[in-house]
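*Asks:* Once you scroll down, you'll see the structures, which are given as C-alpha cells.
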Structure 1
Amino acid sequence: MAIGVFDSGVGGLTVHRELTRRFPGRDFVYLADQANAPYGGRGGEEIVELTRAGCARLFDAGASVVVLACNTASAIALRRLQQTWIAGERDRLGRPLNVLGIIVPTIEAATGLPWSYEAERGGRLEGQKKSSLEVTGVFCTAATAMSRVYEIEIDKRRDDLAVFSEPCPGLAGLIELGASTEELKVVVDEHVDALRRRIGRHPDKAVLGCTHYEIVADLFMSALPPETTLIHQPSAVADALERYFTRHPDYPLGDGGRRDFLTTGVPGPQSERVSRFWGEPLSFDPA
C-alpha cells in the first residue's frame, strides 16, 4: 500500500517532495499524465475524466490515498470524484480509499482559518477601497481562474480580504518542457505586472495556484516586492495530510520507503530543470 500523488505533469513533484520529507518511511507512487499535460486549457468534463483515470491507475498500483497535486484537477474534478465515484472504487478493490485535493489546505494557509470556519456576512463596507483591504493574488491556470474557487472560498472565511486570480496560460507547459530561465522570467514578470496593474498595487500575499509554478518560485519572488508574502502549497498540503492521517489511521500506507514514478507520456529522464529541483536525476517509468 502507498500514498499516491497525481498531477498532469511534473508540477506535482513540488508537493511530492515535501510529502516524502514529512513521511520518509512511507511508500509513494507518483503519476504524471504527461500525455495530456497541461490541463489548464482543457474543458471541465475532460479534466474530470482524465483525473478519474489517473486516480484509478494509482489505486491499482496500491495507493490507499491519492493526493491531487494539481490545482486544476482539485478545482474542477475533486468534488465530482468524491461524490459520485470513490464509493464504487472502494467496493471494487475492497479496501479504504480516498482522493484529497490541495486547494483546501492552501486556503487554510491563506486565511489562517480552518476549512470549517465561515465568517459572518456584512463586515465589508460597501465600496471599500482595495487599498484598505489585504489583497491576495493567485497565479494559476485558466481553468482554475475560471472556477473562481479561491475567490469564493476565501470570501466565505475572510471578508476583509480581496482576492484576484491571474491566469497564466502556457506557463505550466513551458515549465513542463524545460524552457530556459530567461524565457520563463519574461512570462512570470509579465503576469506579475499584469496583476499589479489590475489591482493598482502589488498583492500583500501571493499564492502559486499551480504546482508547476513552485518550480520557478524564485522567479516569482524576484518579480514581487520583498513585502509580498508567498504562500507555499507543498508545506500547507503536508501539514494538512499529517493531520488527516492522525484522524484516519485506518489507511494502510506502506512502510518500506518505496518511490515509484510513472508517466502516461514518454518514459525516461526528465528535464534538467526538474532534476535540479528534485536534487538528482529523475526518470519516469511507463504507467
Structure 2
Amino acid sequence: MTDPTYTPPKVWKWESASGGAFASINRPVAGPTHDQALPVGKHPLQLYSLATPNGVKVTVMLEELLALGFEGAEYDAHLVRITEGEQFGSGFVGVNPNSKIPAMIDHSTNPPVRLFESGSMLLYLAEKFDAFMPKDPAGRAECLNWLFWQMGSAPMLGGGFGHFYAYAPEKYEYPINRYTMEVKRQLDVLDRQLADRTYIAGEDYTIADMAIWPWYGALVTNQVYEAAEFLEAHTYQNVIRWAQQIAERPPVQRGRIVNRTWGEPSRQLHERHDASDFETRTQDQLAPRDSE
C-alpha cells in the first residue's frame, strides 16, 4: 500500500518483505524453517508462549486455577521469541502448525494432548478442571458466545487497527479510519454489555473475561498501541470499570507478567517453572499500572 495508484496484479507473488514492525517473520508459507526441539519441564502442562494478549489469556487462566487449589494446573511457561522466529522451529510447529503463540501440551494424558489457539486452551482448561465456565446450559452458551466473539473480533483490533495505527511503515487514512470505526463499535458492544452486569457473561467471572481482558482491557487503559486518547477510551466507562476490577485480581497480576520480556524489569518473568518464581516480586510491584 506504498503507492496510492497501486493496482493488484493478476497473480500475486511474494517478491519482497511486507514492511512494518513484524516484516521479518511474515511469509506466505507454513511449516518449519529450522530444527529446534521444545524444552520440557517438570509439570503436566507445558506452555510455549510470549506475554502478548493471546499469551496472557492462558497464563492468567492457569494462575486462576492454581489460586483455586487445582494442583494439576501447575505448569512450565517457556519463552518463545517470535521476533527471532522461534515459532517456526520444528518442535513448535509440531504442536501448532499455524506457528502462532501460545501453544501447549498436556502431559497428564496418554498420549499427551496438543493445544493451539488461545480460545481452545481456555475452553479445554475450563472443562478439564470444571472451573470458570457456567454449568447451566444458558450460562454456558452465553460464556461461549463471548469467548468466540473475542476470537472473531480481536483480529480487527490487532491485525487491523493495531497494525495500521501503530506498526505499519506508512500511515494511510482509509485503513486507519476503517479499523478505528470497527474498534470503537466493538468497545461500544462491550460497554453496553457491561452496563448492567459485573462481568462479560453475567455476575460470574469466566473464561470470557480472561479472553477479552488482555485485548480490550489493555486498550482502554492505554497499555497497547498508545491509542486510548485517539479512541476516546474514557467514554467507555463500563469497560474501564470492568478492566480495572479484573486487573486487581492477584492471579491476573501474576499471569500478565509471565513470558514478558519488555517494560520494567520488575514487571517481567521471562519463564515460569514454579510458583516460587514470583517471590522476588513484591505485591506493590505486581499492582496494575495504567502507564504500563
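Nothing in this text is a laboratory measurement; each read-out follows from the coordinates by a stated rule. What you see is a predicted model; the values in this text were computed from it and never measured. Cβ atoms are built from the backbone, for glycine too; each structure is taken alone.
*Asks:* Taking relative contact order in percent (Cα under 8 Å, 6 or more apart) for each of 1, 2, which is largest?
*Replies:* 1
*Asks:* Another one. With Kirkwood radius over Cα pairs in Å, for residues 216-255 alone derived from the coordinates and found to be 10.4, which of 1, 2 does the value describe?
*Replies:* It traces back to 2.
*Asks:* I have 2.1 for distance in nm of label points 7 Å out along Cα→Cβ at positions 64 and 80, calculated from one of the structures 1, 2. Which structure is it?
*Replies:* Traced to structure 2.
*Asks:* Using helix-only ellipticity at 222 nm (-39500 (n - 2.57) for each DSSP H run of 4 or more, over all residues; to 500) as the calculated read-out, with -12500 as its value, let me know the right label among 1, 2.
*Replies:* 1
*Asks:* Between structures 1, 2, where is distance in nm of label points 7 Å out along Cα→Cβ at positions 16 and 240 highest?
*Replies:* Of structures 1, 2, the maximum of distance in nm of label points 7 Å out along Cα→Cβ at positions 16 and 240 occurs in 2.
*Asks:* If P(r) over Cα pairs in 10 Å bins from 0, in percent is calculated from each of 1, 2, which structure is the one that comes out at 6, 26, 34, 24, 8, 1?
*Replies:* Only one of 1, 2 returns 6, 26, 34, 24, 8, 1 for P(r) over Cα pairs in 10 Å bins from 0, in percent, namely 2.
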